[in-house]
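Some structures to go through are shown next.
Bear in mind that the values in this text are calculations on the coordinates, not laboratory data. Only a predicted model underlies this, so the values are computations on that prediction, with no experimental measurement involved. Cβ atoms are built from the backbone, for glycine too; each structure is taken alone.
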Structure I
Amino acid sequence: MTISLENALTGISGILVTPYDAEGRIAPERLAPILDRALGAGMHLPVINGNTSEFYALTTDEACTMVREVVGLVAKRAPVLAGVGRAIGDARRLARASADAGAAGLMIHQPPDPFVAARGVVDYLKAVADASGGLPMMLYLRNDAIGTAAIADLCAVPGVRGVKWATPNPLRLAEAKAACDPSIVWVGGLAEVWAPIFYAVGARGFTSGLVNVWPERSLAIHRALEAGNYQDANALIAGMKAFEDIRAEEMNGANVSVVKAALQALGLDCGPTRPPSAWPLTPAQKAKLHAFLGDHQLAGLRHMDRGSGAGILP
């Protein structure tokens, strides 16, 4: 690998889509040109079985296949972070499969069970870590209502290396960071738009779904933030915000749909999304997406060499 997991966590965590074929079966091979472009642009950490991967629409068998195939497609060009979650038996099985596939670490989805105790999540993490043989773990925190003390307890579980912070509460992030071991890596988990805010309170790196479609822009934003150049970072974000605004429609139900529709428009068809995601895009959503692609000359991608990166505006 060209970069360690610890360093990759402070970069861009590219949450990869899950491609489907015409019959609706997973088709991981369709990720090859998308991975080649993103890794060629400098993406630090491919992430499979995340939310942009439609994790909760996949069976455990499918999720196991995806991590195995994606690690093979990445071919050690970068460490791969594998999402695990759901019932403890499924999470442990997926953790074992991820370790066997050669994933560098696990991203632990916050359990969506309506009756979750923070101390129960501690047990959950320990069971997942045991099943994986001790792979490093990244917590994916989407609900900070458990409180700072509970977050500190989770971060103290052996093997936890960091937190993908996916709640729009930078003050709570600052509190949690101060309450935990300084070695924990805090990553902005709400993509490019929130990245400057999270950087301002000590986060490093960010998650991205845009990286499937326009990795050059994601990398340019990351470079600006790493240099402390918030003015340039915010200008670059303003130029891609329309994409994120469409994804946020229908109470975020269009989140993955917009990414997959963009890939189709670019000649990189990964199929539709599965219900309950919104598909297809509405005429209004489609018009806004095509305007975004046209404004940034992204439609030209289908006519160019997949690996060259030439002609794409940063």
Structure II
Amino acid sequence: MHRPRLFVTRKLPPAVEARAARDYEAIFNTNDGLPAADEILKGAEGKDGLLVTVTDRVNADLIRALPESVRIIATFSVGYDHIDVAAAKARGIIVTNTPDVLTDATAEIAMLLMLGAARNATSSIAALRGGKWKNWAPTGMLGTELTGKRLGILGLGRIGRATAKRARAFGMAIHYHSRKRLPEELEEGAIYHESADDLFRVSDVLSIHCASTPETRGLINRRTIALLPEGAIIVNTARGDIVDDDALIEALASGRIGAAGLDVFNNEPNFHPGYLPLPNAFLLPHLGSATLETRNAMGFRALDNLDAFFAGSTPRDLVTA
């Protein structure tokens, strides 16, 4: 009996690739270039499964063109909006993701973004590196403290709750909106708001942790930004398309929004250049899960799902349309 045949679209951590090579007839992306659709289709020839990442656009056209041999698509990510799950279901291809394992790493990045945005890190670092810092000044490089601020969390799921836990240590008051109210033991004292609008009105800092859905795409726009307190801070570690870039850039440039900390963007890596000159935009290149521990755990979770499927069991992290 041959080992299952697997195409891995991106270069993964060495320990993950070693396990995949041990258990599968695996073809790897050795130069880590971003594969185009035709390259994914070529790699999928004769394969039983695909191991993809968020950079792969696995749309309906690509899924319809996949060879009949492909029966599973495992994504190295929590989000799966890059995969047309309905098209996969129509082809009889199952999809899995990797939840749980990147919660702490992403929550840490959310706190880094809050601190970087609140404490004027972008312009302060630029002054230091550009040789423009001449001396300490009583009124120089002033930011704002997180202590005592109201943190609004849009989506109090695993990552949202982990962020809330860390924010409480900074003395922040936690407010949230989710599709439905959480049990009291999961709220841990967080104040629930029935609507996103109500949450925005009390959010000195707004941290975005919801999924990208038709309902949430573009949710941060001119209308909703106007609901936030003057000088509020916006943090996004979820998905770039939840934010209307033009609206946020306009609000940052005018000072209506005090600062933003962004780890995710529309059209990554070709994000809106309007953010770059803004001293109150603290930007990171999608580092939410970027620790070796987390990336290994993501890869092992994806392989666990593949192992279960090819052993005839239901994968733990089955995604449904």
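What to note about this one:
- Among I, II, structure where distance in nm of label points 7 Å out along Cα→Cβ at positions 149 and 229 as derived comes to 4.5: I
- Entry that produces -10000 once helix-only ellipticity at 222 nm (-39500 (n - 2.57) for each DSSP H run of 4 or more, over all residues; to 500) is calculated, selected from I, II: II
- Among I, II, which structure scores highest (criterion: distance in nm of label points 7 Å out along Cα→Cβ at positions 13 and 253): II
- Entry that produces 18.3 once mean projected area of the Cα convex hull in nm² is calculated, selected from I, II: II
- Computing mean count of other Cβ atoms within 10 Å over residues 21-28 across structures I, II gives 16.5 for structure II.
- Among I, II, structure where Cα Rg over 2.2 N^0.38 Å, for residues 117-276 alone as derived comes to 1.14: I
- Of the structures I, II, the one that -0.27, -0.82, -1.15 was derived from, the read-out being log10 I(q)/I(0) by the Debye sum over Cα atoms at q = 0.12, 0.21, 0.25 Å⁻¹, for residues 133-204 alone: I
- Computed 0.25 for FRET efficiency 1/(1 + (r/R0)^6) of positions 221 and 293 (r between Cβ atoms, R0 = 30 Å, to 0.05) - originating structure among I, II: II
- Value 21.6, calculated as mean count of other Cβ atoms within 10 Å over residues 37-44, assigned to which of I, II: I
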